[in-house]
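Undergrad: Structures follow.
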Structure I
Amino acid sequence: MKKKLRAIIVDDERLARSDLRSMLSEYKNIEIVGEADGVSKAIELINKEDPDLLFLDIQMPGESGFDLLEKMDLRARVVFVTAYDEYAIRAFEVDAIDYLLKPVNPDRLKSAVERLSREDISSTENRRLLEYDDAMLLTINSHLKFLRVNSIVYIQAAGDYSEVVTQDNKKGLIQKSMTEWEQRLPEKYFCRIHRSTIVNIEYINKIEEWFGNSYQVQLKGIDTPLTMSRRYAALLKQKKG
C-alpha cells in the first residue's frame, strides 16, 4: 500500500477550503492534515506538519500564495488553486503539479491527483520561451523557490544539474541542462560564452583578452571573471551590437 500524501489547504475563503476538502476526501492516497486562511498561519502549519502536498490559493488578502513560497523553503509539491486564468499566470513556469481554476472542476482535480502518482511530473512544465520579466517557480537545492529571469547573472553546468547565480550572489542547483536553458531563455539578453556557461548580457562589465585565444568576462557584482572561448566571442559581440 502506498504511503498517504499529507496535504495542507491554504485559502482565505472558508467555503473554498471546505469544498476542496470534500472533493479530496474521495482520494484515499491524500490525507488533509490542516487548513490555513492566510500566509502567516500557513507558514506555522507547514513548519509543524511538514506536508507532502500543498493546495495553495494565489490571490489572498494581504500576502499572496507566491509570497508564501518566497518566504520559506518548501519541500512539499504544490497545486495552485486560483481564480486567475491561464494568461494571468503565464509568467510562472511550474515545478508545481498543476493549476486548478476556481471553481475547482472535479475532473481537473482528478487529473492533478493522478499526476501525483507519476514520476514524470517535470514533463508537465510549460515549454514556451521565457521572457525577461518572467518569474519561475523552480526546485532549487531541493526546495521550491522563485527565480526571476532578470535576476540571473550567469548559469554554469554542474554535472546533471546547472548552477544558477543571481544578482544578490546567491547560488542554487537546478535539474536543467545547459541546452534547455539556452533554448528557453530570451536570446536578446542571454548568451552562451562557453560550452558550460551562459551569461546575462545586462550584467557584463567588461571583456578582456586572455591567453589561449580566450577572453575573460567580468560580471557586475561577481568577483571572479568567467572564461569565454573565442568561438562564442563573435556571437556575443553581435548581441551586444
Structure II
Amino acid sequence: MDVIEAIRTRRSIRVFKPDPVPKKVLQELLDVSRWAPSGGNVQPWYFEVLAGEVLATVTARLAEKAKTWDGHDYMDTKPDLPRTGPYSKLLMPRRQSLKALQDPIYYPPGTKNLEAKQLEHREHMLRFFDAPSAIIVCSDDRGSSAIVSIGAVTQTICLAALTYGLGTCIMGIPVLWPEIFRELLSIPKDRAIVTSIAIGYPDLGAPINTFPRPREPLDDLVEWHGL
C-alpha cells in the first residue's frame, strides 16, 4: 500500500475484533512513527500503551463517566487542552452530517429504550470501542507548535497501522478526564494528556466501519494565490 492509498483508505474504526495486538507489532509501529515531523525536532510526544488488565481498569473508570456525561455538555470535564469555544457555524453542519450517517446505525428506526441505548453507546465509546489496545499521546509542551507535532505523529501512527492490518480511531473523548490516566498510569502532573488512539484489528463487517465518509469539495477549502 503506497502513501496515497493509505491516506484515502484510513478511516475511524469503531468496532474491533477481540484479538490482542502483539507487543512486538505495537513496538514496530511506534518505532517507525518516531520519524514524524516536529517543530525544531523537539519530538514533544510520549506514549502510554494500554492493553489487558490495565486497559480494562482504565476503561471501567472511564465508562462510569458515561452516566453523568450526556455526550454534549462538557461542564463535567477538565481536559488538559480544553476547547476555547464551540464549533463555528461553518463547521457545525459537517459535524451534523456525520451524526446523520451514524445515528441510523446506532439507533435504527423503531429503537426502543433510546436513552438506555445512548448510554450504552457512550460507555462503548469510553471503553475505546472495546479495542484490545489504546495509545495515550502526551506532551511536555502545550504550545501551538507542539500540538501540530502531536497531530503529525498521531496521523503517522494511524497510517502506519494499516501496514499491520490494524484499524485505529483517534479519540479526544477519553482524555476529557486526564485525572483518571494520571492516577492509574502515574503520568506526571506537568505532562499534558493530549489525545488517544483506539487500535486493534478492525471488524470490517460492522456497518459503523463502512458508511461513506463525506469530504468537502476542494474548491470550498482552497484559495489559490499566484497560480
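Undergrad: Could you figure out which one of I, II the value 0.00 for FRET efficiency 1/(1 + (r/R0)^6) of positions 5 and 205 (r between Cβ atoms, R0 = 25 Å, to 0.05) was computed from?
TA: Working: I: 0.00; II: 0.70.
Answer by label: I.
Undergrad: Continuing with this model, one more query. One of I, II was used to calculate relative contact order in percent (Cα under 8 Å, 6 or more apart), giving 39; which?
TA: Working: I: 11; II: 39.
Considering all the candidates, the number was obtained from II.
Undergrad: Tell me which structure, out of I, II, gives 25, 24, 21 once semi-axes √(5λ) of the Cα gyration tensor in Å is calculated.
TA: Of the structures listed, the value fits II.
Undergrad: Using the calculated result -12000 for helix-only ellipticity at 222 nm (-39500 (n - 2.57) for each DSSP H run of 4 or more, over all residues; to 500), pick out the matching structure from I, II.
TA: On the way: I: -7000; II: -12000.
Checking each candidate, the match is II.
Undergrad: Which of the displayed structures (I, II) returns the greatest value of mean projected area of the Cα convex hull in nm², for residues 69-132 alone on calculation?
TA: Working: I: 5.3; II: 6.0.
Going through I, II one by one, mean projected area of the Cα convex hull in nm², for residues 69-132 alone is largest in II.
Undergrad: Also, quick follow-up: Tell me which of I, II gives -0.81, -0.94, -1.39 when you compute log10 I(q)/I(0) by the Debye sum over Cα atoms at q = 0.13, 0.14, 0.21 Å⁻¹, for residues 21-164 alone.
TA: Working: I: -0.61, -0.71, -1.61; II: -0.81, -0.94, -1.39.
Clearly, the read-out refers to II.
Undergrad: Suppose distance in nm of label points 7 Å out along Cα→Cβ at positions 61 and 101 works out to 3.4; of I, II, which structure was it derived from? Intermediate values should be presented prior to the final figure.
TA: Values: I: 2.7; II: 3.4.
Answer by label: II.
Throughout, read-outs are computed from the coordinates displayed, never taken from laboratory work. None of the values given here were measured: they were computed from a predicted structure. Cβ atoms are built from the backbone, for glycine too; each structure is taken alone.
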